[in-house]
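As structure tokens, here come the structures.
Every number in this text was worked out from the coordinates using simple rules, so none of it is lab data. Just so it is clear, the model here is predicted, and its values are computed rather than measured. Cβ atoms are built from the backbone, for glycine too; each structure is taken alone.
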Structure P
């Protein structure tokens, strides 16, 4: 199957590549800021390999972030912040409770659905975990859930922050690989909902076995309609964002700016925020964006250096030399992405790994869009993979439960999400049929 690769001149990478790479890993383990590690690694690798002039680094930094699509990132972050400050996130959770509260595991399922609603607006898993965790974890504990399990449930549900459109991760991977973010949003809709449903189903099964919650109440249509009406402004925001994108009326960036304006107007009209709150919200959004954008800026020249060193071709050659089994190659990609998702945020993983893994995916016949959905979903599992999943630390800070205790309960959700990833991997139509 891969004889044309096998017959090519063998690619080799020396210590001029492996030395800086090992140094970067050590610095990450020591807790050095990821953007600084990537930037330093890029400079050293350029100097040792001489594959590109180091003078190009400055130009690459600015060219990399000079993208209209990236403007959507701080805008979606700001929308999520305004949503929390105005109390509209509570309205979304009320709708989730009114919709799913009739089940035996009603509050737990509602909390996960609330994560999905918030994901339709914020596009960030960490923001999702923090916002919904503050609202729901104590309520879940009062309902009978152990605190560590409640935190694990929210951490798993919050993974939809990067899986359900509009997702910052799909904006970034679309920019890196030259694929329309709107197309990726459409392709990600079904896989994102499947992940959400799998977490709900797992909580239901665990609850049946453990007997944490039995809060069933009759579904009342009038009460549900009243709750939906009360939350009409909160529910309108994801409809505006996704409806505008899918209809072609807005680009993702334009939809993000519209969402910010709507949330601000609603907040001012309902007097839940004041004009004096705006600078503080802008500052919070800028701080979060200030973490993401430098990583992108530093990662792009690093990715260019790897491409110039033929690292993607070397990786393809190495993998296909080991096996020509398509399933095993995809499975190895899942393992790589899950481990990467454990130790690093999504942004550097996308910028560095997407250009390396895409040629391998193409070589085994994966569609580019299918690969993007597969990659982001696999990275999403890493956020709750014990013991280093990043969402586990977020909910630990919110709930006060130890990370290791949360990790033990998170295993249930890792397995259910892994099953969905396997389905996405083996059945491309899950990602592509809406297109």
Structure Q
């Protein structure tokens, strides 16, 4: 079955097929004998000598046969195509497959005249499911995960299924063509999620309960100097109550309209521990990576930007106990933070409140920021992304940003900060 279906100019198709274009007849359809379909060709001039047994939604095709001039309606399965009488001759019809999902999978083209009809076997190809995102990628067994995507088709003869890594299927509690709510089953493991329909299998790029390249999960024992909050500031500390993966970070306090905050309330540092620490991200390929994290926002957040600032030992590093071993970095350990409020030092900004004036969540959500968007100064002015060697430390800071808001006092819970391949 041929999948290539790039549309070309109709006149080129007519020349290729040696067809005679219909005269303008004020949309009055001619009558004729019973239509006969011999074959279907693509409308790509370069592939017009190939025959098709099926075509994707929205693709343009040429139906070739005899006595076609009287055809005034065409259906692909149960979906009616838009037919232009000027694209109909006695020997060919140029038509686009309707761009909507068939309610009945018959794999037929049905052609009608005012007096007769015929059908021809031809598959309307619906793509396999596209599994784009999960509202929160960390859900316990028994909880409901919300998945967004495309082509989630439930057929009574081939029901839609959601399979988690570990080979277990979840119970679908609601579904439409672009979303699924599914109960996470016992035995679901970290990894991709597969959605299967009558049209095939779609595998997510995201990982459920993602364990890849986690920079911060705020759990004990995973980092040097845990009791020092990994750096100079520790927000309001960490706690596990009502969490999704052990401990999470707490930010809370007052924010004025210009986005001014106190570091003791809204800053967390996980600085480079030694100048030899490797980067968290591949700086040569940032367009294929994203920083992701889970967050829950209580109270109305309406000012400042949540900022993620990657640093290296050239900016700041933590291990002052061994300062003598790396004398070139004496001036960058401890509290040197000139880069944090710099309008030129790059970072990623998350300001979801700016669209509607305020933002809060009822549940934990997953947020994704493309790594090639880490190009803004503290005030939102555009800078340039950092080169390699500046991604071995991370500061999370609430402050400033490009939009003036409304004074507020929100609480943010943050967990599972990671850099992973982009969805």
Subject >> Which of P, Q yields 75 [percent of Cα pairs over 20 Å apart, for residues 179-322 alone, calculated] >> reply: P
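Tell me which of P, Q gives 60, 21, 19 when you compute Cα extents along the principal axes in Å, for residues 115-186 alone.
On the way: P: 47, 17, 15; Q: 60, 21, 19.
Among P, Q, the structure yielding 60, 21, 19 for Cα extents along the principal axes in Å, for residues 115-186 alone is Q.
Computing volume of the Cα convex hull per residue in Å³ gives 143 for which of P, Q?
Values: P: 143; Q: 186.
Working through the options, I get structure P.
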Original post:
So Cα Rg over 2.2 N^0.38 Å, for residues 315-394 alone, computed for just one structure, reads 1.09; which one of P, Q is that?
Top reply: P
Original post:
Hey, helix-only ellipticity at 222 nm (-39500 (n - 2.57) for each DSSP H run of 4 or more, over all residues; to 500) derived from one of P, Q reads -500; which structure?
Top reply: Q
**OP:** Can you spot which of P, Q the value 19.5 was calculated from, given it is mean count of other Cβ atoms within 10 Å over residues 107-114?
**Re:** Q
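Comparing relative contact order in percent (Cα under 8 Å, 6 or more apart) across structures P, Q, which is largest? Mind dumping the intermediate values first?
Values: P: 24; Q: 14.
The maximum falls on structure P.
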